[in-house]
Each structure stands twice: as structure tokens, then as C-alpha cells.
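What follows is a group of structures, each given as C-alpha cells.
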Structure I
Amino acid sequence: MTTSTHSYTDDPRNAGILVDINGQLFPRDEAKVSVLDSGYILGDGIWEGLRLHDGRIAFLDRHLDRLFGGARAIDLDIGLTRDELTARIAACLEANGMWDGVHIRLMVTRGLKATPYQAPSAVIGPPTIVILPEFKDPTPDVYTRGMSLFTVHVRRGRPDVQDPYLNTHSKHNCIQACIQAAKAGADEALMLDPHGFVATCNSTHFFLVTKGELWTSSGKYCLDGITRRVICELGAELGLVVREHDFSLSSVYAAEEAFVTGTFAGAVSVGSVDGRDFDGPFPAPITARLQAAYIARCEEEPLLPGLTAPA
């Protein structure tokens, strides 16, 4: 059985959490949406993964920028202002007594349809907004064992087919990539762009370190990653040359370090790609520096209004 960069420690408190659906709180086992919801029928919606750290949602403004920008791009009216949505998130966290070590799935779909048909004109109500928070921390070995990646045949597509820049619910190409990597015994899939250059992973972003430089893809065929962008900024602040450009698997195999990034775990060392091993121990030196800088940057974020600190 493989693990992943999203491996987490089970927390019994999650059995009793409250989930917010359109402003109303439901126990986890009773939190449901209709089979006629646009998200269920067609994957028609957008979402964000948020991390609550010591009373702060890391880079909330950037996540809201991406959420509302994505909504405009797919012609979806969220129906709430940024402040109203932030207040709803805070109220849900407060109702659950949450302060630290929490991962939040924020989902917005086009809403209920009169019939299972793809046209937005079939929608008969407001959007469906779900806030699903969980007590969730990465397992300690995520940072120390070195993730294994496998390059899959599933490519990141062009924006005229399905724009990979948008964080939409329609993720089947990433799911196919995840399945192929798991069948190969790897933790995650490394995905190429239509031209054969490295693009991203199925649920994280990919970086390598070579000759003291920090490389990541051009960004043309991957999600507009929040953690990816922060790591690029931190790399420059640490004095690294940061390059966002095209590179092939040959550069990956020859690199000194590799790591992946995401909201859940930050920066996580890669131990091997396609059976080519990187030198340990992990986290590798530059990855460790970036992860420490990332945590420090998260701690500079403002406290989320409406949350009560633990006694």
C-alpha cells in the first residue's frame, strides 16, 4: 500500500465535526447535498484547500483571490462578498473549537439544477457553498522519508481543452494520474505538459534544486499554486536563483534535490523519481531551509477574526 504527500494522522475529533452548507451547520454524518447539485452531476464548481495554523489561515487573501477569480472565469456568482465568506469560515471553525492543525475544504458549486443537464440555464437556485474543516496534520514521516514520484502518461492539458490554471472540481485527469502512480507503487504522479516538459504533480507542485538554483515549471500547464508562489518568493529572499521555465526529465534525474509543495504540508522532499534516488537524509538541505521559511511566513499572517484562542 502506498502513502502520499497528503498522508495524515487520524484524529477522533473529526467524527463529531460540524460542516457548513450554505450557512447552516450539520454534523458530519448528516452533511449532504442533492444528487441534482451541479457539482455532483458535472463537477461544475471551484474549490480551495485552506490551512489553519495557530489561529491564522495561511495566505487567505491569496486563496480568496484565486477563488473569486476562478468564479468569474467560469461565470459563477458566489453570492457572498469576501468578508461575508471569511466570516462564515470563521464561524464554522469557532463552532468546532478549532485553532491549529486544521485543514479546510472550501467548495462552491453552481448549485441545484432542475434536471441533470450541463447548461447553466438549468440551475434553479443559488450556488452551493460547503465548508468542511478537519483536524488534520501530516504524518511525521512525510518530511523525513522522501516521497517517491512516477512519471505518468497522462498529460496536463492545454487551456483551450480544460484550463489547468483554474482550481475547478473537474479533476479527472489528475485522478487518472494518481491511479497510475499508485499502481506503480509511487506516492504521487509527476505529470508532463503537451510538449514533454515537466509540468506539475497530480496534487502538488514540483521543484528541483540544481547547482544552487531553484527550478519549477513555466506555470503554463499547472494550477496557480499559492504555496508554489510563496516558495518562489522565499527562494529569492534566501538568495537562490529562482527559475520558472521549461525543463525535461533529464534535468530532474540529474538534480541535487527535488521537493513538492502544497497547502497541506508545505515543502516535502522527494526521495526518488522513476526509480532514480536522491541523496538523503531528508529533508534535503535547501528543502529544509525553504520549509522553515515557509512556516515562519505562515506565522506572520494575521489572526482570523472571530476565533477564540484556547485557554
Structure II
Amino acid sequence: MTENVTTHQAEQDARNEAIKIYVNGRIVPRAEAQISVYDSGFMLGDGIWEGLRLYNGKWAFLDDHIDRLFEAAKAIDLDIGLDKAGVIGALENTRIANEMKHDVHARLMVTRGVKIRPFQHPSLSRSGPTIVIIMEHSRPSLPRPIRLATVPHLRGLPMTQDPKLNSHSKLNCILACIAAEKAGADEALMLDVHGFVNTTNACNFFIVRKGEVWTSTGDYCMNGITRQNVINLCRANGIPVFERNFSLVDTYGADEAFLTGTFGAQTPVSQIDGRSIGDGKMGPVTGQLRQLYKQLVDRETA
């Protein structure tokens, strides 16, 4: 059986052993980056995060990511303790300390802070928040297109755990990924509460049928920044694009399928539930969108 790959697969880079990490205002060597076992993020997954990519010394779509972070913080009633300029400053200081210029991935995490007792009530988080920024030299390295398997795990309803939140509570998606791997696939294709195709455990999902690009309605998936950029690129370049409900039957008959995310941009899909998608290789529309996205990033970070 072909070895599993992931949408976040990257080249090994020895420089990552010596990275410096931002922890609550201090930038420390990797081995010294520590948080309390009483931290609400560690204990309960009570926190939010953003993933960002650095190109040519600039963070791509930075304002969009920071806006999404602060919107999520407001939604879960978490005081970040810094304004937007302060968060950007922390990000930049960490980049400068690491002397990073290109092909870098950052994970910016904010939790509700350290609890005085090991229970869930947010009032027990008396010191914080906890802010951690991890940056790694990270060049995507995908040896082949991704294989997906449909799993029974659904993305939640807004009144349970809103799927639009980039929260630390990722167990549902982790279980979906495990189920997909048990089925011999790389990642999970997740349906929405009505049984329509929705997203994967880690990325947003698109198909191409007869030159048209389809993605979910967006009601039950992460409000992906790369997802929206792909939709915008389609509209700007005369590629028909639809946010709509569609089924597994529609998906199995697609000419192409691809995933979107900050790390991998547009990741081709070769197989879903053992069925080949197109010829199993990256299709022409996916290739075109990859090129258009690269041009967009180049303009954004020029």
C-alpha cells in the first residue's frame, strides 16, 4: 500500500531545531518554550489560533488573518490583551529574531490563560491570556496527490461548536483523520449535517465539473482565507464558480478535486473512497488556479 501523506507535509529542515519561539512577550530558544500544565489551552482546548505563510519577508494576507483571529476571540469572549498592531508586532519580532525571510509557516496561538484549579469554568483562568507563536522553515513537499475517504464525523452545528472557529478544540477533526487513515486514505472528507459534501478534516474542499468549480455553501466549514481567495480568483478570471450543496455522487463524477489551505495553497486530490478523480493527477483547472494564486501571493508580498 502507498505510504500515507498529509496536506501539511514539508521538507525536513535542520534549521527548525534552533528556532526561537514567542511565549507571552518573551522570545526564547525552542527547548525553553514552555507553558503551565494548568493552561486552559492544554487542559481544555480553550483557545484560538491562526496559521500564516511568509513569502519574500512579508506575511501573506496578514490583515485577513488578524481580523479572523480577533473575530474568533470576540466570539469566545477572550481578551487577547494586545491590539491588532501589538499582535502584528509580536509576529514580526519573532520573525526578526529567527532571521526568517521566505517559505516560513507560523502558528499563532492564544488561550484563555492559566487556571487556578483544573476545571472548565472560564472564571478559573486568572492569569493570561497565553500567547505563543511558533515559526518554522517550511516548504511544502507533497510526493503525490491526496487520497480522501468519507467518514461519519460531521462538522458541527453553530450551536454546538461553530465550524467557522479556528479553535484549539480539534478532536472531532482528529477523529475524522484517524478514521480516514484506518480506511487507507490520507485525510477525511467530511459531510455537513444534511449529508452534503463539506470539507476535509484540515482543509476546504473543491471539485471541478465540466469547467465549473464547486465548493460547499460555506455554512458548515471553516471560513478559509485561501478558500475565499480561490473563489475571488475564479470570478476575476472568468472561471464559473459556485458555492452550493452537492453530493458524493457529484463528487465521484468530478473531473478534478482539490483542497485549499494556508499551508498547501491548492492541493490536488487523486482518489475519493477508492474512486479515481479524473486521471488521478492534478487537473488543468487546478493547475490554472495554482498559477493564479501564486501570482496573487507575489502581488500581495511584493
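Derivation of every value follows stated rules applied to the coordinates shown; laboratory data play no part. Just so it is clear, the model here is predicted, and its values are computed rather than measured. Cβ atoms are built from the backbone, for glycine too; each structure is taken alone.
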Item to check | Comparison of I, II by distance in nm of label points 7 Å out along Cα→Cβ at positions 182 and 262 - largest value held by | outcome: II
Checklist entry - Any idea which of I, II comes out highest on distance in nm of label points 7 Å out along Cα→Cβ at positions 70 and 174? => result II
